[in-house]
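The structures considered in this document are given below.
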Structure 1
Amino acid sequence: MTVIRQMTYRPVGKGAAAVETMTFDRLRELNDGGTQRADFHVLAVVDAGPGSVTVDFRRHPLGDRSAVWVAPGAVHRWDDIAGVTGHLLLFVPTAPVTRATRELAAAPHPVARWTIPEADWPFVDAARNHLLLEASDAPGDRDTTTELPEILLSALIVRLRPPHGAARSANPLFGLFRSSVEAHFREHHDAGYYARALGYAPRTLSRAVRQATGRTAKAYIVDRIVLEAKRLLAHHRLPAATCATRLGFPDASNFSVFFRQATGMPPGAWQATVTVE
């Protein structure tokens, strides 16, 4: 894996538009095969494949009528996309305008890839094309030119029906736990903290997490810490000592033992497997 620090994508937000668009043709021009880690969402609508994308170290195939959602902070890499056609939408977390679509954008770990049902495709295609048309309009009335793409982005998200939306609404306590872990996993590694913070008995919280994920609350927290550690090791190429500091461990040795128990490999050895050309 080639690790790079420059961004393939153009800036989104921070003075730029809240929603930007890009074709796969343009992505191919800019992409050098390295990893990316953006602070905005990347939503891709794929007309045709084949190809693949790796999101947080898991490879996903790209085919006809597939969709990809990469959340802010996820390490990802576009692979074998020479034959992929479609569009990418880059947007800040606050760009969706409806409550439901903002909740989808706030999900820490969205489903990375899914296939759009054939019956839904005409509606997705129409919503995507309308958004592209409005996003390409020359600047005029500032309120109108920024508001319309955001409204149409929300319409497209609804038409895409991301699978992670159903999981979030089916178990509200797990949704609260997941959001709390996302905000505090660097400082708090024990399930008891989250039970107290959310006002639930540890057993109640554990039952909700197990129903949603099949794993314990503690295992979920460990998985989240390991994921961030892998992101720091692979994309940022940080040493174990720096990872330990950023993830709330007292020292590099403590972090190394934790990482090895979770993955079966010391941090440095795992890092070597993903950063060597």
Structure 2
Amino acid sequence: MKRREFLLTALAAGCLMSTGPALAAELELNQPGKLVAATEGTLAPFAMRLPDGQLDGIEIRVMKEIARRLGLEYAPVIVKFDSLLIGLMADQYDITSNSMDITPARQKQVVFADGWLESGARIMTRSNTGISKPDDLKGRTVGIVAGSTFGKLVEDHQGIIKSYTSTANAVQDLVGGNVDAVINDAVAGNYAIRDRKLPLIMLDAPLTTVQKGFAIKKGKPNLHAAVNRALADMIADGTYAKLVTPLIGFAPNPKDPIRTPAT
């Protein structure tokens, strides 16, 4: 059997745990033996800095475990959200671990690993703004992260967009009264309000229900298959729940994950 045929057979059979190091160079990586993963690094609880400067968060823990199962060194790099896909397609890293919605438009640009987290867009605001439902965003200034899908939601509700380089900056401006609301991921928003004891509320009505995905440049079917297998295995054996639950109180893996065919 030729080596490439053996690789594909191993991927299909989920054998990378035992053969990962030997096959690492054939996973279409930019640097053999390393899984270079882009993260924004500032959106808790997905990715954040610990007091000692180390990265932690649910995406960091999941991606680090994927690398371990593939026999690869996990190498995170910090990238602004609006540059994530540009850098990926320029081969600056192998995969994005950042909390990114799987959308039809993005699926035309990149290949996503199977959906790894289900969440949605929600409105954060102060209790004195009078905003109690999505339609109340009309004519109000709403903070979003530049390059996110949240801009379309603001436009749909006739709000005024104010863009930020990070969610943390948008939320800080909301607390300070410089914007009327922020559209944020439900998991991240709830975590921020609870963990940082922010004087904010999150509206119950979801704007969207979405799945998050790890993006991979097109033309890397072996890496795509390997990441999917490692992710499925860690969910099945309970590792995913053990890594994620301590941070947010539950395991948010989708029951029916979105699957993007490799191209």
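Where a number appears in this text, it was derived from the coordinates with a stated rule and is not lab data. For clarity, every value in this text was computed on a predicted model and none was experimentally measured. Cβ atoms are built from the backbone, for glycine too; each structure is taken alone.
A few points about this structure:
- Calculating FRET efficiency 1/(1 + (r/R0)^6) of positions 109 and 253 (r between Cβ atoms, R0 = 30 Å, to 0.05) for structures 1, 2 picks out 2 as the one with the greatest value.
- Of the structures 1, 2, the one that 0.90 was derived from, the read-out being FRET efficiency 1/(1 + (r/R0)^6) of positions 117 and 197 (r between Cβ atoms, R0 = 35 Å, to 0.05): 2
- Ranking 1, 2 by relative contact order in percent (Cα under 8 Å, 6 or more apart), the structure that comes out highest: 2
- With Kirkwood radius over Cα pairs in Å, for residues 85-156 alone derived as 14.8, matching label from 1, 2: 2
- Entry that produces -15000 once helix-only ellipticity at 222 nm (-39500 (n - 2.57) for each DSSP H run of 4 or more, over all residues; to 500) is calculated, selected from 1, 2: 1
- Structures 1, 2, by percent of Cα pairs over 27 Å apart: label with the highest value: 1
- Of the structures 1, 2, the one that -0.50 was derived from, the read-out being log10 I(q)/I(0) by the Debye sum over Cα atoms at q = 0.16 Å⁻¹, for residues 125-204 alone: 2
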